[in-house]
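Nothing in this text is a laboratory measurement; each read-out follows from the coordinates by a stated rule. These numbers were taken from a predicted model, which means no experiment stands behind them. Cβ atoms are built from the backbone, for glycine too; each structure is taken alone.
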Structure I
Amino acid sequence: MKLGEALIKEALITKQQLDQALKRQIQFGGRIGTNLVELRFIEEKELAKFLGSYFRMPAAPFEITDSIPEDVTDSISKEIIDKYKILPFRKERNRLHTAMLNPKDVKEIDELRFMTGFDIIPYVITELRLLFALEKYYGIKRDIRYISLKDRFAPDAPVEETSVAKIKAAFAEVKETEDIAGIVMNEAHKIAQRVALFTVKGANVIGWKARSLDVDTFAIAVKDSPLFFEVIRNRSNYRGPVLKIKGNESLMKVLSGTPTDALVLPINIRDKTIALLYVDNGNDSVLNANVGFLSLLASMAAIAFEILILKKRILDLNFPI
């Protein structure tokens, strides 16, 4: 039984969620488990635990990325680590406890035993955690598709409470939607070189405000934009490259290329996305931004928008005299 089918059988995901993840896998690559985690259909810890039962092998300790002794990482050459995509994390005399994506690959394990001289004890690990650890301990750079891995395992730098308090106060005093847009633009632009706000009107995404970008003439149907469609459908963030694929042409024109690392956050009111916040640091740079803070900014903007809408509804009410 395939992994996705097994996850459905255990009621950890639905058939619809698997279908979405498979479509995303075709578009962005990566393992099916990785795409399910990125879509927030399953938590990585839950996936790791399930992989253990699926392969009938122990799962590597979840804190594996925290601290692996140097004598263990030096046990196998970087070339072998990179070729087989494995991670040794504990050594006991001639036994080497090693995390790998497919611990049932007997041929691969036999090859590793022959090349390293160690008795390889296999463990299963998620693709996300393995690739992060390979970069951390061996300097093996992850593919652009996994550019956001650092955010999953390294916490954001804290934002000063006084700064957040000032932003909250500013949102609380807004009187027009333009005021909200201004706050979002100002704060996001402090930590990202290029920022844009798009409104979602009916079935279309329309350019609204921007810094270091021109979105004045931007307009596209939601269904025709694979990137915006995914964010709006799932009402969750997208972090990664803007791919050179059909449907991204209009956005690529605005961006003058295809950024290797971009972030799109939905601004949601209840179950509806009313706007999108886009940020990047240029086409060839990694977005070293506080994603948690930007998510908080989008959430505060959503509340401010909803308050304005409710105020307008109150003012528009007519009572019989």
Structure II
Amino acid sequence: MRLTPRVREILSWYSSDNPGVKANLARMLMHGTTAGSGRMVILPVDQGFEHGPARSFSPNPAGYDPRYHFELAIEAGCNAYAAPLGFLEAGAADFAGEMPTILKLNNHDSLHDEKDPLSSVTGSVGDALRLGCAAIGFTIYPGSSHAGIMYEQIRDLAEEAKAAGIAVVVWSYPRGSDVSKAGETGIDVVAYAAQIAAQLGAHVIKVKLPSEHIEQEEAKKAYVKHAIPVATLAERVRHVVQSSFDGRRIVIFSGGATKPNDEEVLNEARAIRDGGGFGSIIGRNSFQRKKPDAVKLLKNIMAIYTGETK
């Protein structure tokens, strides 16, 4: 399949990257139900490591099996599937070539849930190459007292990945003892987190959907003085995308905790679309459902992004 004009435009934003990186970005952008549209829906399953198996998989016990998530991503037509080393190793051979994969290179467990988190590096660029991954994934926690360590880690890993022709996806989640709970999703903090990820060289940036809350007093002055519109979710998404090099970096938004009904998830997708976001990364809201229900939800989200439904 030839690249669409939209995908060619997106690839042009990464002019410093080698053909390998661009090919792997194209591999994700041209795969699945939203192929060629410039929109992305990714299935991430790092929750077993991050939150524990019972919290993650007991709502849908099929999810204890790593192969289930490959199958779900394939059947739903996702652009990529992201997971830690063990889950990818458990299915990479069986599903080789069927789904672009993203190796999550660092993870954090909840057995010691410190106020200033620092994830452990649990995989390598070599592992990503061995498993045929299109990209590496890495979480940073802006606001943590350990943020500088994570910035230096991803700088080194990104250099290695790019040299090997692999794309870089950064989960940028503000968290730390100096950031309030409301501030973790405050519009100023989320926009700042997206800017940090872009400055660190991410090709794809993953952030949480922002609230109307403004955490920093100095930032609040700027939002008021320059009348930055943040009243609606679509406006806040637009500002986060603007903060990511004026939309010249791919920004996708987390689905977050399980929602009580589908319409809430679909309304978030509509706001992401209307705000110029590039798509969603939907974990618990998909794999914690029975597969037919999960596939239906993911397909409905994709239909919103491709314009098939409003």
Structure III
Amino acid sequence: MTKIILILLCFLQVTLADDGERITFTSANPFSFYHIITDLENQDPQEVFGILRMPTGVEHKNIPLVIGVAGSLGWGEHNFEYMQMYRNMGIATFELQSFKSRGVTSTVGEQVSVTTAMMILDAYRALEKLGKDPRIDSDRVAITGWSLGGGVTLFTAWNPLKRAITTDISFAAHLAFYPPCFIMPEILDFTDAPLHILIGELDNWTPAAACEELVPLMQENGIDINITVYEDSHHSFDRAAQPVVDEHGYSFTDCRFKMREDGAVLMNFMDIPMTKPLLQKISFAFCAERGPTYGGNPTSRKSAFEFSEVFMIKHLLK
């Protein structure tokens, strides 16, 4: 009987470790960057949580951390694979749960119930909370994200937005997978932290062409950013599954929007700010189509995992 109890206790400990540690903090629900920059103090509070997982085989004191941000489909198997890889490297991981915290499973085809602005605020509030944890080295926290989460990863480095949230903390590095680069800031003012974009040549959900237009302009302004474009690869090229068409998703291939310094993203016509869900939907209707393709390319998938490992070694472990 004693032996059985010990086995059950060991199983329970492993299960709890696998489940990670739920960390909660207070964020808010700003619809757009404009609401963060101009009206953050008046946004309704929102409790948000994420799952902190610690690496094994290392002392849990002053260790680096990667905060992960999922895309519009929520957390997928390939996202968890990256996080496991980082833990195997001795890096803690935090799975931001912006969707579950708000009772949402997906934002595909609507992009209003949980927005990039909400998730960026969530990411910084998480960084504030985790940076005070003695197990975490607050100077070695990177952020990575996919698709919608890639946009979060990219724009957490945009200074007008960051300064409205905090001037006390920063991410050490930003690794963005297929982010929406079709929003062009009029003010190219980003942090000094290194940025890198990984995106597929055939991406018709968040087009690579938009990132290839944005990155050189940022580089000309002295921003530490680079891009890798994978040949013959669609959106979510790092998934194990074969490419499929999502009939409900937006295809933003023909969309380009300007963003003012106050965070207002402007329509393609009349420069009307998209600061409300209806205005955003109207603007998307004039440039976005439906039916983007997403799914894996084995060669690109392998290369992306290898690049991610080297990126985090360079910026968190050296």
* For Cα extents along the principal axes in Å, the calculated result is 87, 40, 38, so let me know which of I, II, III that is. => I
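Once Cα Rg over 2.2 N^0.38 Å, for residues 74-185 alone is calculated for every structure in I, II, III, which label goes with the largest value? If you can, show how the numbers build up before the last one.
On the way: I: 1.72; II: 1.14; III: 1.05.
Max of Cα Rg over 2.2 N^0.38 Å, for residues 74-185 alone: I.
For which of I, II, III does distance in nm of label points 7 Å out along Cα→Cβ at positions 90 and 298, calculated from the coordinates, equal 1.6? Write out the running numbers ahead of the final one.
Details: I: 3.9; II: 1.6; III: 3.3.
So the calculation was done on II.
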